[in-house]
Structure I
Amino acid sequence: MATDLSRSLGRYKRIVVKIGSALLVERGELKRTWLEALVSDIVMLSEAQSEVLIVSSGSIALGRGVLGLPQGPLKLEESQAAAAAGQIALAQAYADVLGQQGKKAGQILLTLGDTEERRRYLNARATIGMLLKMRAVPIINENDSVATSEIRYGDNDRLAARVATMASADCLVLLSDIDGLYTAPPAQNPEAVFLPEVPRITSEIEAMAGSAGSELSRGGMKTKIDAGKIATAAGTSMVITSGKELNPLKRLHEGGRGTWFPALATPSSARKAWIGGHLEPRGNISLDEGAVRALKSGKSLLPAGVTAVSGTFSRGDAITLLSPDGRTIGRGLVAYDVDEARLIAGRNSREIEAIVGYPGRAEMIHRDDLVLEDAFLNGTR
């Protein structure tokens with residue numbers, strides 16, 4: 001089969017794959033053969049120089065079997081207990097299967113607050129980045145063992161979209177029990193037409209989405225469309241495709257059937273727009289000439305280049321960057337609280353641990369969390 005590169009995984013460098021419970025767990029038991037086939041797909045993508053993150057459901061469904069809970073709706077505390085038991089079994093399964101094919105796994109459990117509160121967002125983003133740097137596969141799930149009905153996402157489709165934006169992924173794959181979006185639910189309407197691409201999510205597209213999930217899934221097509229709105233706005237292309245057969249990523253990589261939602265920007269430009277235009281600065285950091293030159297060449301801001309700190313801010317807040325003559329040259333998400341920032345200003349990064357009492361980040365602001373004004377970059381100010 002000829003591969004359409006515009007609809008192939010081969011063009012993407014960082015891919016988030018969302019796996020639903022029904023694909024991974026059946027009657028409380030892990031579908032190990034399916035998981036082994038998926039991991040072989042991940043190895044294939046890794047060999048093609050793509051990084052892969054997994055957002056996996058299944059802890060409650062698997063824990064239900066581990067604890068011998070009956071079928072049917074669970075009380076909140078029963079769901080939390082099932083998740084606690086299932087998370088251990090699920091993480092072990094991923095570690096075992098990935099290990100058999102020469103890969104390491106790292107588990108990250110997230111709640112809504114971890115993607116919404118900037119301090120925790122930066123922590124999770126840094127952990128994901130380090131795992132990928134060490135060539136491990138991040139396995140991410142909603143922390144159902146502590147989630148409540150008031151704070152939980154309710155589905156892992158939207159969580160996967162948040163993770164994709166957090167990780168600056170350029171592709172999100174939603175493995176489903178259906179091969180894509182149709183103009184109507186195909187099981188109910190034989191005249192439903194398959195849509196291979198959705199250039200933009202409109203109210204008409206949202207009206208096409210059904211709402212019922214499978215027995216083990218909390219989501220449906222509606223949550224996938226919601227995920228698409230989050231992902232594409234943040235620079236991540238998304239595809240909905242079937243995961244019911246073995247090797248679903250390999251099939252998609254080779255041009256297999258799925259509905260593609262192209263990104264409306266790049267992850268980098270979308271993130272820069274968010275930092276530069278949607279966050280209220282909480283303080284100012286003044287720089288020396290050396291730091292200004294470093295930022296202009298694409299480097300991070302180190303404490304050594306900071307001459308003054310003002311304002312009231314916490315780690316993860318947006319701050320304004322000032323040149324030696326007081327001009328605004330950009331904004332960034334700061335890696336330290338204001339009191340610590342003042343203590344390490346002008347100091348070498350190797351001194352940070354001795355000053356603040358813990359081995360903090362070498363950068364005051366990492367280059368991925370920094371946006372510079374166009375006039376500064378073009379040398380017109």
Structure II
Amino acid sequence: MQPSPYTPGEVANTVPGRAPQIAEFDERLSLLVDLHRFIGRIRVDRAPRGLGKTSLLRQYQIRAKERGVLAVWVTAGEDVGLVAQIASAIRQDTQTWRGETRTKLHKMLEALTVSVGIPGIAKVDATIRRQPVETAPVGVREFENVIRTAAGSDENTGLILLIDEIQAADPAGLRTLAYAWQHLQAEGADVPAAVFAAGLPDAPGKIASVVTFTERIAYRPLQILTPDAEEIAISVPARKIGVTWQPDALHEALEIARGYPYSVQLIADASWSAAGRPDPGATITLDHVRHGGEAMKVDLEALFRARWANATPQERELMSAMAALGDAAVKRSDVAHQMNVTTASLSMPRARLIDKGFIQAAERGELEFTIPGFAAFIRTLDD
């Protein structure tokens with residue numbers, strides 16, 4: 001028996017279907033490393049949960065490290081300010097540096113942060129607090145100096161900050177980062193530094209509420225996977241360890257997953273278990289996929305129930321109306337008719353559900369659920 005090569009709910013080892021995002025990152029990485037260029041626009045890949053944002057960000061980190069870049073990872077919103085998290089991560093990732101650069105950088109980090117009583121965790125000094133929108137935060141120049149020093153060290157070829165869950169970052173931290181990048185864009189063209197982030201669909205609104213010059217932030221939506229990308233994600237990991245998928249089994253798995261990366265990993269993993277964790281030379285059949293499809297319903301139902309519990313009564317009413325109209329994308333006018341309300345009255349619950357990643361806009365004037373099977377689950381509740 002072989003362990004499953006699939007990773008539902010975890011960071012994926014590969015990101016099939018994300019070639020455009022990887023290509024754009026590689027271009028920015030080349031500018032940073034080969035031309036010693038500052039990357040002035042902060043890049044934010046945004047999508048509902050389960051579409052592979054974190055896995056994509058981890059791929060960026062791997063590729064950056066392969067080029068000798070100091071690739072600093074933080075997950076925003078962990079009860080510590082964003083600047084404090086970045087400072088702490090830089091300190092941790094530069095512990096092995098030697099000589100004067102390390103001493104200079106760590107003194108800068110000490111000047112920027114103060115202890116909160118938890119070893120190894122730093123907190124931004126209380127003087128870095130929320131300021132009026134027109135005023136740069138106190139401490140932004142100190143943060144810039146940290147970026148300049150870390151990026152310009154002989155120990156590495158540049159610096160990339162990787163920020164996951166950026167929509168959860170504290171306002172002061174977002175403003176400090178944004179103002180530092182604005183200043184560096186004007187004054188630090190030779191500083192090899194960049195920021196790549198990932199966030200939920202509401203990330204632009206959250207950032208815009210505290211930073212006025214959001215034109216310097218490039219938001220890139222992630223879409224569901226194409227059938228070709230799904231096929232690669234399912235068949236290639238198995239093939240690498242000597243197991244094949246029957247064509248009809250693979251087709252059935254694609255029909256179940258419907259392009260949603262989490263569902264792709266879930267059905268592939270469940271089918272692998274149904275096949276008895278096959279050894280090299282084995283084949284996954286249609287029967288295995290059908291048994292796997294039944295098994296994965298338990299995991300999906302837990303996810304669906306958590307989402308339903310996190311919705312307000314008004315949001316549930318909107319989702320119930322959508323579900324009653326079928327599994328595919330539905331027109332907003334039809335949803336309003338189903339609820340016996342005006343289309344305009346859907347604006348607030350619709351916006352909140354999109355921000356939560358429960359639904360998304362499809363074609364113009366249409367809405368759809370982000371996870372395949374959610375509509376059917378809601379209909380069982382209504383029944």
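Values quoted throughout were computed directly from the atomic coordinates according to the rules given, and no laboratory measurement underlies them. Bear in mind the structure is a predicted one, so any value in this text is a computation, not a measurement. Cβ atoms are built from the backbone, for glycine too; each structure is taken alone.
Comparing structures I, II by mean count of other Cβ atoms within 10 Å over residues 84-91, which one has the largest value?
Comparing I, II by mean count of other Cβ atoms within 10 Å over residues 84-91, the maximum is at II.
Identify the structure, out of I, II, from whose coordinates helix-only ellipticity at 222 nm (-39500 (n - 2.57) for each DSSP H run of 4 or more, over all residues; to 500) was calculated to give -11000.
For helix-only ellipticity at 222 nm (-39500 (n - 2.57) for each DSSP H run of 4 or more, over all residues; to 500), the value -11000 is produced by structure I.
Comparing structures I, II by relative contact order in percent (Cα under 8 Å, 6 or more apart), which one has the largest value?
When relative contact order in percent (Cα under 8 Å, 6 or more apart) is calculated for I, II, structure II comes out on top.
Can you tell which of I, II yields 0.05 when FRET efficiency 1/(1 + (r/R0)^6) of positions 180 and 276 (r between Cβ atoms, R0 = 30 Å, to 0.05) is derived from it?
Value 0.05 for FRET efficiency 1/(1 + (r/R0)^6) of positions 180 and 276 (r between Cβ atoms, R0 = 30 Å, to 0.05) corresponds to II out of I, II.
When you work out FRET efficiency 1/(1 + (r/R0)^6) of positions 44 and 372 (r between Cβ atoms, R0 = 30 Å, to 0.05) for each of the structures I, II, which one comes out largest?
II
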